[in-house]
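These are the structures, in structure tokens.
No value in this document is a laboratory result; all are computed from the given coordinates. On a predicted model such as this, the values are computed, not experimentally measured, just so you know.
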Structure 1
């Protein structure tokens, strides 16, 4: 009886854990997808493809999760991705003309700084003027998107060096390089959120900003930093998208904001702030990637992805409300 009771307690603790629900949902999606496409979906090639696609959304979702934890939102990530991808592709094309085929680290760091700068602009406007993150980041998204279209004339351009072509398509020990980079980013940000003072401040601010301020936490600076980090992850995702498609694509980052938001919410991150984990967001990223993949495999209408994406967000938010 004692052992049986212990097992029940262990199962209960697992089910009560905040990330248990998204991972149970992930398992269900995998099983249903395997049944729907048994010959293709569970194959190694397809799973590797899912992980490669999920890694880029995953990078964006890391920053989105951080912003959501402080009670914000960032809808400018798609334009940041597009701008950084197009600028870097053009700089690489110029470098290739000079015989360069390497990583071009200086140019990569430059576009990452641009992403951080846009995040800084978002954070400063929102925090110093006490304005709604939804409206401000949407406005910034439109401005940056307009700049991208003026710069590119709406057409893909630039080239990618051989080093980035290899990085975007090659495997290390059977794992896509993009997935390895995403895993490293996840590990770094998990440490930041759960093992540093800044991470503790993020959760405190999201739970109750005024109470956090009264305890001496610099609420404004920490919030601004959250947007800077989101700009950084979006810029890096843009670089990886460029490496995958091998060109600067002004429209290639469409819907990444909604996918990242959906992944975070599915993973249990509260849009009101203060609640959520990157472990949960990872489950959300994989769920979104699997859903998109299986819809393509069964030949579903591409517009159906948007319908399902929106429905998933609604269900996840309603589920959070019910739990509260």
Structure 2
């Protein structure tokens, strides 16, 4: 009898041990964290535009801090190549795609692939909200344009002649240019040159172009060069410095460190416009988090305020 009870006791103990093991395994499996969601960041401008690099780096930092896994592809100023990279990201079964900068109207094939696969697409200061892009987080580019134009007019002091370096193919810069032009003309300024810049060689193109302007327009015939982004403003500034034509005022947009450094000197680069990239990045990450929690963005475009940077606050 004792032997039989011993056998029964051993069996019961084994069953309890097995149950405990099973319970422990089950709890372990339940406690295992879900794999991090993956975000493919695709941009044609990461290496070509200082502002793009700043914005994307801030987004990567914010996204990874929030627990996302990110990858980055730079198509080196090739908008057409973005299509193939979107298709590749879809085939890799990423959880989301962020299009950073670039011109989405040129991404039709890739966007169609993302839509067909139900991969959500978000814009980070991109040039539009073509379907199926859910939202674009950007700066109020109308403000950037009008405020930078006002800074130039304040520096010149009276109606004069303005040259503009724009890039109408990229919607944010197109909006800046349109607002600046409208304000200049309403105040009696004459737009003597309206030139499409070269994002692939922003500084070099602008420097050569403004050198040509300075030859064409002697002192007193051109009062300012408004540039739609700082890398172009830098080229314009370099041209005026090297030609000794510092009476020609320069403004830019983006608030890059090199722009702030020159503006702080109080010379003829009179202003730039700071874009709040950390807030833009954090806003984008929060929208993506909310989407995965079940909330679709209510607005197609979310604007983050910009700031005028002049010699008083450039440092």
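Of structures 1, 2, which gives -26000 when helix-only ellipticity at 222 nm (-39500 (n - 2.57) for each DSSP H run of 4 or more, over all residues; to 500) is computed from the coordinates? Structure 1 accounts for this read-out. Consider the structures 1, 2: one of them gives 1.02 for Cα Rg over 2.2 N^0.38 Å as calculated from the coordinates. Say which. Only structure 1 yields this read-out.
Where does the value 34 come from, among 1, 2, when relative contact order in percent (Cα under 8 Å, 6 or more apart) is the thing being computed? Mind showing how you got there, number by number?
On the way: 1: 34; 2: 16.
Source structure for this number: 1.
If Rg and Dmax of the Cα atoms in Å, for residues 128-271 alone is computed to be 18.2, 53, which of 1, 2 is the source?
Considering all the candidates, the number was obtained from 1.
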